[in-house]
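Please treat every number below as a calculation from the coordinates, not as lab data. Keep in mind it's a predicted model, so treat the numbers as computed, not measured. Cβ atoms are built from the backbone, for glycine too; each structure is taken alone.
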Structure P
Amino acid sequence: MNPADTLELRDIHLPDAVSWWPPAPGWWVLLVLLVIILLLSWWLIRILRRPVLRKRVQSEIDALIAAYRLNQNKQQLLQQLSVTLRRIGISYLPRQQSAGTLGTDWLAQLNQLVDKDPLSSDHLQLLTQAPYQRVVEPGDEQIEDLLQQIQKWVKGLARGVKNV
């Protein structure tokens, strides 16, 4: 008798197929790295975009002031300042939040963009009412004060915009 005949041998069993879930630890590390890279890219784009916007704001305000100093047209200056400040607000804040605001709400939104040197309610009155009047009444002192305050406001904006 052959000894192999007496042994009860089982058939060959193959291991289960490799499952796709859960992924290997390397895939988890890759996923975490991908999320970190995406977040850092988003943050970097936001940071890099700000100086360009700040430089444009500064140059636009400087151009308005230079044009005023050349032609001394108060009404045109106030209209253009009002429009420019509205565009600045729309650029820094969500459009739905800033595009339709008026009066003190508009002033509050503009002032939330800077930590110090906010615009006063007197300046707001000049910017909201004077552009629509037939004859602009503010004196040269008021206009110069407004221009100085807007320049301070823009410098405050250039130092660091609050995260809104």
Structure Q
Amino acid sequence: MELGFHDELTSKVDAKGRVSLPAAHRAVLVEGDPECAGKNPHLILIHSKSHEHCLRGFTLEAYAKIRADIEAMEYGPSRDKASKKLIHKATKVQVDDNGRIILRKDMRERFNIGAQAVFVGSSDHLQIWDHEIYYDLDDEDDDTNPFMLLNRKPVEI
């Protein structure tokens, strides 16, 4: 994937669960949907709870890789658990002509998504958070220098 998901962008969620996807994120979805004619790409939403309280969205190509990884696993409890969390809890949605998707009521309730959703780019996928929950977590940020987490060697001069 040439493009990746970046930035934190907020959109209003209407009473029917319709929410506008940021244009930059739609461009990534178009690139990752080989059957898309350019306007109405698909998005795979994974709505199983993870360690973070958000929906996760993947392009069709990125999700195909996840499925291939699961299918390559040996049959057993690990494969069953991965299937339950990443295949059973995956929903394919399509961006409409107005650049919106519908977040089903059960998904909005599971992740407490209210009147505003924050679309957070995480390079290979998109996170969808409730506005208040996301920014409350951001306030708890420690003073860790994020560049130190990259484990890069110091530059020698």
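Given a value of 1.5 for distance in nm of label points 7 Å out along Cα→Cβ at positions 16 and 128, calculated from one of P, Q, which structure does it belong to? Comparing all candidates, it corresponds to Q. With helix-only ellipticity at 222 nm (-39500 (n - 2.57) for each DSSP H run of 4 or more, over all residues; to 500) coming out at -8500, pick the structure among P, Q it was computed from. The structure behind it is Q.
With relative contact order in percent (Cα under 8 Å, 6 or more apart) coming out at 23, pick the structure among P, Q it was computed from. Of the options listed, only P reproduces it.
For the structures shown (P, Q), Cα Rg over 2.2 N^0.38 Å, for residues 48-111 alone is largest in Q. Each of P, Q could give Cα extents along the principal axes in Å, but the derived value 54, 41, 32 comes from Q. Computing mean count of other Cβ atoms within 10 Å over residues 24-31 gives 10.1 for which of P, Q? This value belongs to structure P. Distance in nm of label points 7 Å out along Cα→Cβ at positions 8 and 72 was computed and gave 11.7; which structure, P, Q, did it come from? Derived from P, not from the others.
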